[in-house]
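> Below: a set of structures, written as structure tokens.
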Structure I
Amino acid sequence: MVSNALLIIHQTKPEKRDEVKAIWLKYMASAIQDNAGHLAYFYNFDNNNVNSIYAFQVYESEQAAKDFLLHPSYQTYLIESRHLLENDPQIISLTPQWVKVI
């Protein structure tokens, strides 16, 4: 299995999660759909923390993940959502060891 995954954790300011999601939808959904390097992407709300968002994404390679973090849509999303976040998103790089595809 040759792929790379990222888990990006966003901690929003109180009651700002929906606003961050709106910005994500504005810039990210179409960029991800158009990106051949994404094999899977899950944008998730934490059921136990109303101010947390988890973006789990699987890429075809480590380079594809690095490239997308520099994508203009992602950079714009970061700029426009930053004032709604408690801190910078936490980015965790992962190497999948086993995957079941939906």
Structure II
Amino acid sequence: MNTGPGFVIAGFLLFLLGVHGVFVREHLLRKILAANIMGSGVFMVFLALGHGGTSSAPDPVPQAMVLTGIVVAVAFSAVAVVLAVRIQQTHGRPYLPRGGEEEK
């Protein structure tokens, strides 16, 4: 039984869910979580495409890329959370200020 296409579709759906969250949600932590969901979808697609089939061994290059991507995603998340906390402290709300709003 070949489950590769199922994982590719699931990864693509996770990516779309993350894109939706990044563009629709205004809360910064939800945007960070949505970006992490997007990354998880990309990782799932890489791993599914890197698996050669039922009889061959999986390709180690996509696995190494995914491990590196996980490290980068953790670093991105840490920096993004620090920036979100700084925006919360500066503006008093966990949202980015809109272009036309005046600072009070």
Structure III
Amino acid sequence: MNDDEGSVTIEAAFGIAVLVMVAAMIVAALATLAAQIQAVDTAGAAARAHAIGEGFEPARGTVSVSENDAWVEVQAKVPAPLGTMVATARFPAENTAGASR
């Protein structure tokens, strides 16, 4: 078996498979980046809402709120293709007389 018949077909198949895998990884990386941006936005919005005494329901993911006398701290977790993206935001608590938190 000294001829090279079919070698171009095999090389092309491997090349296409590698290109598909690289494209899939790029798409997954972009989706993960978008999830990180969403986690940052969600954490900030939830911290602001909780600081003024309003409720907040994230569109995607979960939020956990901790509060002391002066600050509201929120941790947002958003699922992504390459793991769970986590972001934290702190916002000063406002004095809202009569508002329940």
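All of the numbers you see were taken from the coordinates with simple rules; none came from a lab. This one's a predicted model, so the numbers in the text were calculated from it and none came from an experiment. Cβ atoms are built from the backbone, for glycine too; each structure is taken alone.
> Here semi-axes √(5λ) of the Cα gyration tensor in Å, for residues 26-81 alone has been calculated and equals 20, 15, 10, so which of I, II, III was it run on?
Computed on structure I.
> Assign the value -26000, calculated as helix-only ellipticity at 222 nm (-39500 (n - 2.57) for each DSSP H run of 4 or more, over all residues; to 500), to the correct structure from I, II, III.
Values: I: -10500; II: -26000; III: -16500.
The correct label is II.
> Next question, about the same structure. Could you figure out which one of I, II, III the value 4.0 for distance in nm of label points 7 Å out along Cα→Cβ at positions 10 and 90 was computed from?
II
> If you don't mind, another one. Suppose you compute distance in nm of label points 7 Å out along Cα→Cβ at positions 50 and 74 for every structure in I, II, III: which one lands on 1.6? Mind dumping the intermediate values first?
On the way: I: 3.1; II: 1.6; III: 0.8.
Only one of I, II, III returns 1.6 for distance in nm of label points 7 Å out along Cα→Cβ at positions 50 and 74, namely II.
> Identify which of structures I, II, III gives the largest calculated value of Cα Rg over 2.2 N^0.38 Å. Write down the numbers at each step before the final one.
On the way: I: 1.05; II: 1.39; III: 1.87.
Comparing I, II, III by Cα Rg over 2.2 N^0.38 Å, the maximum is at III.
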